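Input: structures, listed below.
Nothing in this text is a laboratory measurement; each read-out follows from the coordinates by a stated rule. Quick caveat: nothing in here was measured; it's all calculated off a predicted structure. Cβ atoms are built from the backbone, for glycine too; each structure is taken alone.
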Structure 1
Amino acid sequence: MTIRKDNSSNASSSIDLYIFFGPPGAGKTSQALLLRDRLNFAYVSWGAIWKQIVVGEGKYKKLKKLKIVQDIIKNPAIPFPPNFIKNIIKQEIQTILKDKPVAIILDGYPIRLQEAKELLSLVQECTLNIKALVKFNISFETIKQRISSRLYCPICYKPYNDQIRPHKSGICDIDGARLRKRSDDISEITKLRYDLYLKESLPAIDCLSSYSQMVCDVNAAQDDNIVFSELIQKLFLSFGTQYHIYKRYSSTQIETSFGKFKLIGYQSSVDYSYHLALVKGSVKNKTHVLTRIHSSCLTGDVFFSKQCDCGQQLKESFQLIAQRGSGIIIYLLQEGRGINILNKIKTYKLQRKGYDTFNANQRIGLPPDLRHYQVVKDILDDLKVKSIDILTNNPDKINQLQSYGVIIEKRVPLIAESNKFDLNYLTVKQKKFHHILSSWNTNKESIEKEELEIKFLFNEQEINTVRLKLSSILDSQYYGRKYEKTIMFDTPNKLLAKEDARLRVRIISPAEDNKIDTDIVKIELSYKKRINTSKSIKQEKEIVSVFETKVEDFIAILNKMNYHAISSYERFRETYGYKDTKITIDEFPFGYILEIEGKESSINNICKVLKLQKHKSYPLSCDDIYYDLCQKKKIKPKDDILFSDINMPHIS
């Protein structure tokens, strides 16, 4: 067999093939169906075919009588006979090719190395081009939660669970068929299949990766819409994750207070930055390797600072790995959540003045967290680790690692013993960085409520008075002025509006003195859902992703996904900071909105200093405020709120 490894040179008549890898319950079917429905991709699922065989339905029902099939139903670890699955998949693909599809998604096959080799011959026989291998990364703990509620339609095989609910309980939205529980959704069988995937799939992926244009990973533990957004971005707007930037540079054995470890240095082939790994025992080709991903903290790890729990966490990680007899500590040299030790000293000084660890970074003009974890995948691949049990309280770290392709089987919490110096630090980690501190040994009554926001509507004269108060009464920090255009998207049946949620694309450019710098443009994609509104203060849950790309291309992809622009608005935004509170002044075509965001006690304090009456605030979104203004002036509101509209109403 001959097959070109550079698939980009294949004939233009070949059809792109996207191969989905992932354990059962990873949500591959949900994502394949979204691509099918929104981008018109064809879909072949070995899992769906196997369900038909197992229950004795469909065109392959006779295969259930075969002894080998009966044996595999009882024990999923038994391999299929050579070309058994390949021949079935080939029939399905040949039927699909008659309709000249845009592309084909293949899910559930191959799993083993031999099956991957069979697939390569199928690719050649059907004139296909392997466009991408997509790995869906998820822990078994999450899968167990999913399968407990999972149902499927026996006709179209659409899956349903706690996230994807049918409009009518127990009935498929598409076919009206009664939903069923999968016969193999038993914890013990699912664990067998999960372990089989970890054991057998990596050689299959390695075999196919050199024939694929792209290999990418997605964090499958997230909400389906977020997974789909990540999948689209990686497939069409960025590069894959098959590259290894960090390589092993040096290694030695060291004796520690927790026993003997192997110390390995890894260096980037791009910028020569370096990180360390301490390995205890045998980890090669192992699953459930106890692993701590620890970002360096000179003040806590070396100088025993009481203002953080980093040193405690590192010591506890060493102890737990020593008790187990094997494991890894990956020591990442990204001090102060990535801002370096010199800037960290500046933030320590601000914290002594009342700023928290989150806002202190912002006060010196840096993001709250600059850490990244791509190097971890390179290190674990070098050590040939199949999966890890991660020592962390940080969900964002888990999300990033799974997006980079690290397979995490479970999270092992670390206990944080608080003291009077780090009480506020731990509170901020829990509330602003969303760390899971269930083992936090402190008084829970000291924790304040979730961050909230409040809005006020002003005319030009009134907002100028507010600006003077901000600069003279409060010791506030000015962060600049930007131009923003926000476009709202929804489906034709207004799916997001029904959930009181919004999908927004925001185009952002610097704009001092109202001069827009069009050479510097960023795109912000956000999903926002209102949780609660009370006492004029609004509480929302928001997921935001910021990146750079062509606006037209990104909107075209959203349109393909059946999300279309329904409204838009422009504004100039000035941002101020005061201790742990964010203050913004937004200039809209209809007037000015002052927004204060932070803890409820901080909001109340600033309202008092600026002499703002909370009963005159608006617990609404910016566009809702515009609609309210139009209603008061008895004007029909427009879908687009633009500065170029000379008929726009203004606040008197």
Structure 2
Amino acid sequence: MKKPLSLLLIFCFSVTLCAQTIVSTEPSNRNVVLEEFTGIKCGWCPAAHKIAQQLMDQHPNRFFSISVHQGGYAEGTPNYTTPFGDLLMQQAGPASGYPTGSISRQAFSGMPTGASHYLYNREQWGSAANIALAQPSCVNVAAEGTIDWNTRILTLLVEVYYTEDATQSVNKLTVEMLQNEILGPQAGMILYSEMIEGDLYRHQHMLRDFITGEWGMDVAPTNTGSFWTHTFTYNIPPHINDVEVALEDLEFVVFIAENQEKIITGAHANISHLNLPDVGARIALLNEIEVHNCSGDASAFVTMKNLGATPITSLELTYTVESGNTNTFTWNKRTIPTLTTDTIHLPVFQVQINQDQILKVDLVKVNNQTVSVLPKSIIIHKSVPTGDVGMTFILATDRYASESTFKIFNPDGTILLEGGPWPDCSWMCVTVREFDFFPVMQGEHRVEVYDARGDGINMGEGAGYIKILNRNEEQIWYNDGRFGYKATVMVNVEEIATVPLYQITSSAGINGTIAPLGKRRFLEGESAEYVFLPNNKYEVREVFIDEVSIGLAQATSYTFPKVDKDYTIRVTFRVAQPGNDVKDANGVTISVSPNPVNNELLITGVYDKLEIISITGQLLATVFNQPVIDVKHLPKGIYFVKIETNAQNATFKIVK
């Protein structure tokens, strides 16, 4: 299974032949290796990544995490899998679900592993690790090496020393190459929001290759006082599965195991880098910074990585929005040491609101020396919804509604509306709450939704979301609920109501509809027209205002001349009465085709006026006596075609 590698093998079996230089000869407890099985399509895996990193932070240099992309959740592009993942799972599994992982490839007393050999869920990793960390180890292992940037060759020295007799006469040494800071897709990334960069995820400790083969190489003898050393050379490929192998982001883990299973102990290798360029850098990340106002102000930050032997003390960057002017920014605030990163904030720049625009950043100079580096580009989209005199705020919370609250602020910072928290509900439930609000000031209104846990309202416990609708029930802002601790939007209100605002609620029976449908708000004194849209071969039977019939059989519309209170309007339909087909002055029956339509709508018969109306009642087009109508510009959906001819009206529902 292991592809050929260039290895230089040097063996020493006795302290009389070779003396240890980096490995300790003092007895110590076991170090722990977590092999975490994960995948880019696994929604809960970022939560496991976070737990793994927390364990590494709690036990520095004693707990090592290896992220193994394997199984169905790892399928797709980019391909982060290796030839070894399935073999490791076959030995450890079967897995009852993902994410899962093995702690030093063993099962622990009092901690059942279900149907698997030695897999534990993420909530068990800490307990299992604590057991292993408290146990004595019979052996110590250490490693150090160099990476030559001219040749991409790793030279790695590994030393092993036995402080007491091992259980078996032959052990296995394994060396793994891992990579950090791989930017790529990941389901559920909000569960580890610290790893989010724009719309991508920073993958850490990802298994890229086994330098020794997946099951390691023999180490013997294993009795007290035995010393063993081994030097590897390995040609680091520039890419694996078309994913770049960045030298500065590599780490190497070594461990000693009993056969292919129980890992006795492990260690990180200390790596030095040779033949770095004197001056070098790259733009590692470029991300938008949200600027919460209603203007075209925008900003971004650039993460720079120093790939040179000389510390960076100054940078010159240029940046351009779309095809606009090129701006130059000089940075010299602090020092960036070799193979480290720093985040640099660009000055505020201007964009067009509610539009996608490309921001391009180039690195021009490092320490006043001109460099040639690949630029970075991102799409900037600053959303500034236009508010209304009356709006509806819709918050759909997930199972844990007790973690959710919201506030809507007036331009002067006072609170216009707030709500939450609410009681939790059952597993995977979603509770939709609607709140009407009416601005009392013109200007920028800040809407903030909070989640106390920091995982938003759409992360596997119900698909929550946020909407804001204008008074015509049209959506002016939407958030899918994946926002961490807080979601924010600024709504620009240009006018406020100076007279009362009333609501008309419309509904329709079967075999037709009414436009607009649902709730609409109207200022006092406004007129409100409702169009009746029966299905083909149906007509209006009866119209009800506030549930009182006003007749209007065969009517095509009804208008409230002056709205002075809240109303309801309901229309019912019946099969069209014989002889009710609409005919033109020549006796030709009016019809439309084809249906569904793609590009052109054909009208049979001569007509006076034709209107195309959206499902929400919006008039989209008016045409006068044209037999062919171009509709290819219309989005896919349902539309109504209202035709007037020979003092008659006909309405047709079409699908595009």
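Match the computed value 1.8 of distance in nm of label points 7 Å out along Cα→Cβ at positions 265 and 321 to one of the structures 1, 2, and report its label.
1
Please compute Rg/Rh (Cα atoms, Kirkwood Rh) for structures 1, 2 and give me the label with the greatest value.
Answer by largest value of Rg/Rh (Cα atoms, Kirkwood Rh): 2.
Figure out for me which of the structures 1, 2 the number 21.5, 73 belongs to, where Rg and Dmax of the Cα atoms in Å, for residues 233-392 alone was derived from the coordinates.
Considering all the candidates, the number was obtained from 2.
Please compute distance in nm of label points 7 Å out along Cα→Cβ at positions 137 and 169 for structures 1, 2 and give me the label with the greatest value. All intermediate terms of the calculation are to be shown ahead of the outcome.
On the way: 1: 3.9; 2: 2.5.
Evaluating distance in nm of label points 7 Å out along Cα→Cβ at positions 137 and 169 on every structure, the highest lands on 1.
Kindly point out which one of 1, 2 the value -1500 was derived from, the read-out being helix-only ellipticity at 222 nm (-39500 (n - 2.57) for each DSSP H run of 4 or more, over all residues; to 500). Kindly include the intermediate steps, with their values, before the conclusion.
Numbers: 1: -9500; 2: -1500.
Computing helix-only ellipticity at 222 nm (-39500 (n - 2.57) for each DSSP H run of 4 or more, over all residues; to 500) on every structure in 1, 2 gives -1500 only for 2.
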